[in-house]
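Colleague: Each in structure tokens, the structures are laid out below.
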Structure 1
Amino acid sequence: MTLDLLIPFGILLILVIYLIYTRNKFEKNIVDMYEEKFEQWKENSQVNENNKKVCKELVGIIYKEEYNITVELIDESVRRNLQQGKYKIKDK
């Protein structure tokens, strides 16, 4: 009688061990696949980092007083560019 119950429990134990092993193997394959896709995505997404758009920054204000034009600088780092004449004039 003991042998009759031992065989089904042995088969059940072997089946459980097999299922645990195959699940671990499957999970490892899925993780490896997604890590590989993540590495590919990181390589392809670096192109977007090189195309950063330069934002405008307010560095001064221009006033017209009768016939004189006055420039008030908020950021002193652009004084040299203004003195050297490195600027563009835009019409709106």
Structure 2
Amino acid sequence: MSDEIVTIVCQHADALVSLQESPKYKRELAEELEVSKSTVYNIHRRLSEHGLVMKTDGKYTLTERGVIAITAYKGYKEQTEVLKQMPHNRPFEAEAG
């Protein structure tokens, strides 16, 4: 992913996660994110410019690219949580084999 897409995914991860659960109408997404419908419109515009979401049958939905982007983001977040739990000075031990 380019740096710009990474930034946009990070900024709008909550919307992408919501849409990964299910497609939503503007009103539904606004209520869930606790933002105005005009804010949802602006989020949609930014995400659609990068091919991450689209509007189908009046609902916002993730594109294949959007699914890959939010899945990668969630994986990154999970790994950073693992890192937080690890000791800082533990040496790496490669498996023999």
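Colleague: Any idea which of 1, 2 comes out highest on relative contact order in percent (Cα under 8 Å, 6 or more apart)? Can you show the working numbers first?
Modeller: Working: 1: 12; 2: 27.
Largest calculated value belongs to 2.
Colleague: For semi-axes √(5λ) of the Cα gyration tensor in Å, the calculated result is 78, 14, 10, so let me know which of 1, 2 that is.
Modeller: Details: 1: 78, 14, 10; 2: 33, 14, 12.
This value belongs to structure 1.
Colleague: Any idea which of 1, 2 comes out highest on distance in nm of label points 7 Å out along Cα→Cβ at positions 43 and 59? Please report the intermediate quantities before stating the final value.
Modeller: Details: 1: 4.0; 2: 1.6.
That would be structure 1.
Colleague: While we're looking at this one, here's another question. Given that helix-only ellipticity at 222 nm (-39500 (n - 2.57) for each DSSP H run of 4 or more, over all residues; to 500), derived from a single structure, equals -19500, which label among 1, 2 identifies that structure? Intermediate values should be presented prior to the final figure.
Modeller: On the way: 1: -21500; 2: -19500.
This value belongs to structure 2.
Colleague: Please state which of the structures 1, 2 yields 1.00 when FRET efficiency 1/(1 + (r/R0)^6) of positions 19 and 67 (r between Cβ atoms, R0 = 30 Å, to 0.05) is computed from it.
Modeller: On the way: 1: 0.00; 2: 1.00.
Derived from 2, not from the others.
Colleague: May I pose another question? Identify the structure, out of 1, 2, from whose coordinates FRET efficiency 1/(1 + (r/R0)^6) of positions 11 and 35 (r between Cβ atoms, R0 = 35 Å, to 0.05) was calculated to give 0.45. If you can, show how the numbers build up before the last one.
Modeller: Values: 1: 0.45; 2: 1.00.
Working through the options, I get structure 1.
Since every read-out is calculated from the coordinates, none of them should be taken as a lab result. Not measured: the values here are computed from a predicted model. Cβ atoms are built from the backbone, for glycine too; each structure is taken alone.
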